[in-house]
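Please treat every number below as a calculation from the coordinates, not as lab data. Treat the numbers as computed from the prediction; the structure is a model and nothing was measured. Cβ atoms are built from the backbone, for glycine too; each structure is taken alone.
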Structure P
Amino acid sequence: MFCGDPDSSGYASCAEQEALFVIASLIPAMLALVLMVAAFATPAVRRNPSLRAQTLGYSLVAWCIAGFTIVLGALPPL
C-alpha cells in the first residue's frame with residue numbers, strides 16, 4: 001500500500017499502520033530464530049537428519065514470511 005505524498009492528509013496514520021507490519025514481522029522472525037536454534041542445539045533434532053532438515057525448512061519459511069512482512073511494511077512509506 002502506498003501512502004502518497006508526505007504532506008497529504010492521512011499520511012501519518014497510513015505510515016503508522018504500515019509500521020505495524022514491521023512490528024508484526026517480529027513474530028515470524030522470532031519463530032524462525034527459535035527453530036534454527038532448536039535445529040542445532042536440541043539433541044533429539046541433532047540425532048535425526050530428516051527432522052533437522054524439516055526444522056530448518058520451517059525456519060526458512062518463517063524467515064521468508066518475516067522478510068516479506070518487513071518489505072511490505074517498511075518500503076512503501078519511504
Structure Q
Amino acid sequence: MTTDAGFFMDWDGNVRRTDDPGGGYRCDVDRGARYVGVLSKSGALVHEATFYKDQAALDKAGIKGTLVPGSHPWGKEGAA
C-alpha cells in the first residue's frame with residue numbers, strides 16, 4: 001500500500017485527507033481497491049474507510065461530511 005493523496009471519511013462523519021489524517025495517525029492507501037487503512041504510531045489498524053481521489057469522487061458518492069484539517073481532533077464532529 002501507499003500514502004497516495006486523497007480523501008476518506010472518519011468515524012465521526014468528517015472528511016479527512018489521507019496525507020494529513022491527524023491524531024498521530026497515518027494512512028495506507030490501496031487506490032485499486034479504493035481502501036484506506038488508518039494506522040496508529042505503533043502500526044495498529046484503528047479505522048478502515050473508502051478512498052476518494054478528489055472532491056468530484058466525494059460528490060459522486062453523495063458524501064456531505066465537512067473537510068477537517070489534521071489538527072482537528074478525532075472524536076469530534078465538524079470543523080473546529
Open item on the list: Quick check on the output: 33 is relative contact order in percent (Cα under 8 Å, 6 or more apart), derived from one of P, Q. Which one produced it?
Closed with: Q
Open item on the list: Among P, Q, considering only mean count of other Cβ atoms within 10 Å over residues 12-19, which has the greatest calculated value?
Closed with: Q
TODO: Supply the structure label, taken from P, Q, corresponding to helix-only ellipticity at 222 nm (-39500 (n - 2.57) for each DSSP H run of 4 or more, over all residues; to 500) with the calculated value -1500.
DONE: Q
- [ ] Have a look at P, Q and say which one yields 52 for percent of Cα pairs over 18 Å apart, as calculated.
- [x] P
TODO: Match the computed value 2.4 of distance in nm of label points 7 Å out along Cα→Cβ at positions 44 and 60 to one of the structures P, Q, and report its label.
DONE: P
